[in-house]
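Just so it is clear, none of the values below were taken in a lab; they were calculated from the coordinates. Given the structure is predicted, the values throughout are model-derived calculations rather than measurements.
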Structure P
Amino acid sequence: MTASLPLSTLGEVQADEEIWEENDGGAHFKVTRHQLPVEEYTEMLALSVSGVASERRRVINEFAQVFGIPATKSAIIASDYIDIVAWVSH
């Protein structure tokens with residue numbers, strides 16, 4: 001599914017067709033692909049996951065099994081916890 005997402009411009013709001021959004025068990029996730037403006041990396045896959053902590057970890061681990069170790073991971077505290085994870089490719 002991620003390969004079919006069009007590359008979007010980093011820093012701009014994505015159109016609906018540039019977002020893969022799904023509920024998976026006790027987690028809700030969104031995935032986007034971005035063209036990076038630096039030569040050493042060509043694109044970034046961004047994943048945001050909300051929901052129950054154990055379900056967020058499960059979704060992140062499933063993506064990591066496919067894409068490898070993430071380049072970055074952060075947690076944002078809002079009304080719920082949201083994990084944001086990114087992978088970059090050369």
Structure Q
Amino acid sequence: MKGSARVFGQADPVVENALLKSTFLSYYISMYNSVNKEVGYDEKPVSVDEIYDFLQDLKFEGGESVPDICKEDIAFCFHILHLLGVCKLN
């Protein structure tokens with residue numbers, strides 16, 4: 001089908017930054033939940049503070065490359081994941 005592929009132009013930098021952070025966060029939220037499940041912690045909703053602390057540990061103790069993420073970014077990501085039906089909110 002000729003012409004059926006949609007071409008996306010340059011995204012708004014603010015929107016692009018929010019999407020990049022949300023993608024990064026959704027991966028690490030999932031990893032955090034998986035690790036908790038493997039070590040036997042209860043399957044309770046994860047808080048913004050827990051994810052923030054986890055990312056700070058990755059950044060400063062693990063030496064991982066972590067984008068500049070604030071607690072509001074994490075709350076926004078939780079909201080998006082909740083809207084998609086992927087997670088529960090506290």
Structure R
Amino acid sequence: MSVDNWGICPKCMAIQEKKKEELRKKMDLSYGKISAEEYHELFLEITKPINIKSTLRENYDIWIDEEGKFEIVYLASCNSCGFKFDFTECQQIF
């Protein structure tokens with residue numbers, strides 16, 4: 001099995017979305033308590049799109065062997081946040 005794809009890690013994305021939500025709450029609580037410039041800076045930070053690197057390494061194989069066994073093997077891992085997922089399914093098709 002070799003590296004077949006690099007994608008966006010769902011855990012890294014969730015972490016970034018949570019940070020953005022916490023910043024939005026901070027902005028809401030700060031209304032009228034901080035300067036207009038500081039408030040505007042928070043607003044600009046919140047409205048930036050989430051831009052994360054493709055850190056999710058995906059490896060997978062799908063095959064049928066000569067004995068009629070169908071198998072799927074999928075592995076995913078992220079070195080950035082430690083997310084890991086694996087899936088294997090095997091069926092005798094005849």
query = One of P, Q, R was used to compute P(r) over Cα pairs in 5 Å bins from 0, in percent, and the answer was 3, 14, 24, 26, 20, 10, 3, 0. Which one was it?
reply = P
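Out of P, Q, R, which one gives -5500 for helix-only ellipticity at 222 nm (-39500 (n - 2.57) for each DSSP H run of 4 or more, over all residues; to 500) as computed from the coordinates?
Label of the source structure: P.
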